[in-house]
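Following this line, the structures themselves.
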Structure 1
Amino acid sequence: MGTCESTISLRRMGKELDVLSAIERAICPDIYHPAVASDGLLTRLRIPGGVLNSAQCVAIAQLLGAIGLEYLQVTNRANLQLRALSRDLAPELLTKLAACGLAASNTAIEGIRSMMMSPTAGIDARELVDVRPLAAAWHEYLDRHPELGILSTKFSVGFDGGGSVGISDRPNDITLLAVSDSPMERLRQREFSLYLSMGDRGDAPSPVGVRLTLAECVPMLAAIAQSYRVGILALGGDSRRKPRLRSVIHYYGLAEFSAIVRRELAGSRHFIFKNSDLEPDPISANADCHLGVHPQRQAGLYYLGVVLPLGRWTIAQIQGLGSIAARYGSGNIRLTPWQNLIIPDLQAVDLKTVQGLISALGLVQTANHPSSLLRACAGTTGCQFSATDTQTDAIALADYLAAKYSLDRPLSIHFSGCDKSCAQHDRADITLWGDNPNPESPRYRLEIDGLTAAFTTESIDLLPPERVPIAIGNLIATYHQNRLNPQESFRSFTRRDRG
């Protein structure tokens, strides 16, 4: 790759940047560099592409036992999060994690090993391209380029093969989406549409009007990453606060940033990044569409989506699911950005046995179970900004709904302790926001499809935690009693009711 430091002029008449406002203030930890949270040290295991093998499951269970944690959490980037640590991980533990691929041997790049791919890559009958080799090639590139360790630890790349379980709406910095203009596309050269993060925090990336062949994808990713690196050096982020890619793009402008990327590519092709309405918008995948049993593209094989309540994965469940994957599948488990997981490559004859074993671990596999509905941030136990104990309150709601209601259609419920919405960026059917002017009296603001609830039977503006289960139960009962038919979704019902 060429470099373009000498060609960049950062001071232009009439264009200035408030660097402090462009710097990423939140620290995204990695296994070598934990962050301080309210409940202790917080660290994350980067799982490139979200794929774990059974040997790694054994190593993770052993790690939890060694550090005294009962569970970890799957994050909305399909990584693994460990909370409430009392100290940094011991060197011998880090060595074991690196030996089995759970940590980078080069500590400089551990923080940028965030790459997300369709959790059904290679097994989805509808996908245009199996993106697993592409994700592996990008990971190999990162391993050879430790200078990219300067990038923000929130930097992430998404690979979407255009199948039924997509991730193109997830807030990655860069996404490559396999596209097809016609049914005959499968018979021709595969192409990927390039998407870049340019909007607000949590927004999906936007198409920039560039299509790439499979061979062009990694060079383009490399050129963008190297151009981003140069921008960081120029903007002067310190070792803990780095400008995000979108901040660098905003400074230069999209057209000029594409010129910088072209120079990194050494003029191999001409393109101009631009806001494009010719490419498809990122497709929002239903967070529940992967749950339960689904046929794979491989004849006679199935995958099974499993719910991890609030993303929590206990030692016993890690060991149990790892053993199930090794005995009945191909030995792999796939984490999803919806904080659940998939066990692929199961044979039809084993499905009932596997489902029984999973149920015995206390896990469900259906999108209609209350445990599958909920997402929650860390809450007051883990975050100084949270106004409410979201984790405890979400579990209480799940238990209440499981005992009193039978759901025949899935819906989504998000708990967020403040307006940052760290645990889930997309809009939910029902959102409970921590809104707490009095620390002694925590409350939630109830929103339905992004709007403050106005049609609830109780007409409550702010709910104390103990009233949340009753209020949500009443909402569900109202929905069941007044929908047009069992096929009408909760969101359609509430929008109709608003007139």
Structure 2
Amino acid sequence: MTRLTEDVAIESLVEEGPVPEEIREAEASYRPEVLGKVLAVVAAAVALASLDMFIVNIAFPAIEADFSGSSIESLSWILNGYVIVFAALLMPFGRLADRVGRKRVFTVGVLIFCLASGACAAAWSVEALVAFRVIQGIGAAMLMSTSLALLLHAFPPGRWPVVIGVWAAAGGAAGALGPPIGGLLVEVSWRWVFLVNLPLSLAAWYFGQKFLVESKDPAERRWPDPLGMGLMTLGIGVLCWGLVEAPDHGWGSEQTVLALGAGLLMLVATFFRSRRPAAKWIPTLDTNLLAVRPFAMACLTGLVFMVSFAAMLLAGELFYTGVWGYSVLQAGLAFFPGPAMAGLFSVIGSRIGARSGAGPVAAAGCGFVIAGALSWVALLGDHPAYLTRQLPGLLVIGVGVGLVLPNIAAAVASTLPPAALATGTAVLSAGRQVGAALGVAILIALLGPAAIGGSAGDFDKAWLMIAAGAAVAGAIALTIGRTGRAE
């Protein structure tokens, strides 16, 4: 690929002119009557992968009761093993999909996710459950790294704002819906948290085979660099491991410092190796894309925003159950209006961003999150007052999430040439997973013992942290500019 400049990258997909050949061929391959089915298949798979990042949290007490003697540290790896593998493999699978085909990687990933979900439901010990969750994370990384690229190749550019909005809504709302859905399923058995994936993922695999059309980089004859992929995978894995273990071992402990330092060092090594790849290998990172300011800033916005978003999801659940004394089911249902609002405004926000610019609209969304979090600092007390004091802030935050997520995805997509869609969107998704891991780690470190059974005053630190993270993300979003704005 020749070196990209910001103007060339953006003009190729945003300004009026000839449609790139690869997109023209993809449009011709899809019949108009199947486009809705394609969108449903991909959105369902994305929703499942996102849902399984958070739905397990609410099942921890039931799993602990079933496997007596298990420690909270071992139980935490039921979540962490999935998140770390998910984040670490997104970019390598994005590069592989550009070479071997996005439909192939997507459908194999959905099948792996399905089989691993069944194995999780049948797990006989915590150790077995963690192992199956790791395999589930591999499948999730395969399907997520190719999902947006498949959609953008299927739909004409004029419909991308709505498509990106649905894609973002599927991921964001599904993550937030984890608590209410999990609460309902755990009432039967924690194993249903995984069994519910089976019919949905099987349907996604079947209809994906039937309706999706293969797409890849037709000029690419190389294979992904195995050393670069190894450095990237280990670097993100070790970095996330250090983040999620930091609250237990201490942020200044030797183990935490070594893990974070080693992870960052491997990522730096990946970057420099990617700048001078051997002729026979596809570099793990496309450093030309990283030089495009809107692309880099959109990915950084996604990472920082997910720090606040993931912290908000966990802090809200802990506040409901620990301070207000809600049951698991009550807490899950109380959260529902937030993701519902996020899903609605993801489609609306993508349309606004297409007219007004992705960066300003994403920054405005961060402003909504700041306002909602600060309202909780001012209004929430130890006694339940859901309708008058908590729900308004939850709805405002939902609006903000719906404005941010689709617009950072649109900013990334608008700077990418068609051949790099899977790779570029995988960079965005990987950054978001790292941000989520960091958000949970910082939240637990801030709350400490007050995370379980604290007071409303203890949680003010959490709401202020969420507002601060959103403020930083909003400032970064403003540097994206009006990328993706329809002319």
**OP:** Match the computed value 13.1 of mean count of other Cβ atoms within 10 Å over residues 380-387 to one of the structures 1, 2, and report its label.
**Re:** 2
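Compare mean count of other Cβ atoms within 10 Å over residues 244-251 across structures 1, 2 and report the one with the greatest value.
Top value of mean count of other Cβ atoms within 10 Å over residues 244-251, among 1, 2, belongs to structure 1.
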Original post:
If we compute FRET efficiency 1/(1 + (r/R0)^6) of positions 44 and 348 (r between Cβ atoms, R0 = 25 Å, to 0.05) for structures 1, 2, which one ends up with the highest value?
Top reply: 2
**OP:** Have a look at 1, 2 and say which one yields 14 for relative contact order in percent (Cα under 8 Å, 6 or more apart), as calculated.
**Re:** 1
**OP:** Supply the structure label, taken from 1, 2, corresponding to helix-only ellipticity at 222 nm (-39500 (n - 2.57) for each DSSP H run of 4 or more, over all residues; to 500) with the calculated value -26000.
**Re:** 2
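Values in this text are rule-based calculations from the coordinates and carry no lab data. Just so it is clear, the model here is predicted, and its values are computed rather than measured. Cβ atoms are built from the backbone, for glycine too; each structure is taken alone.
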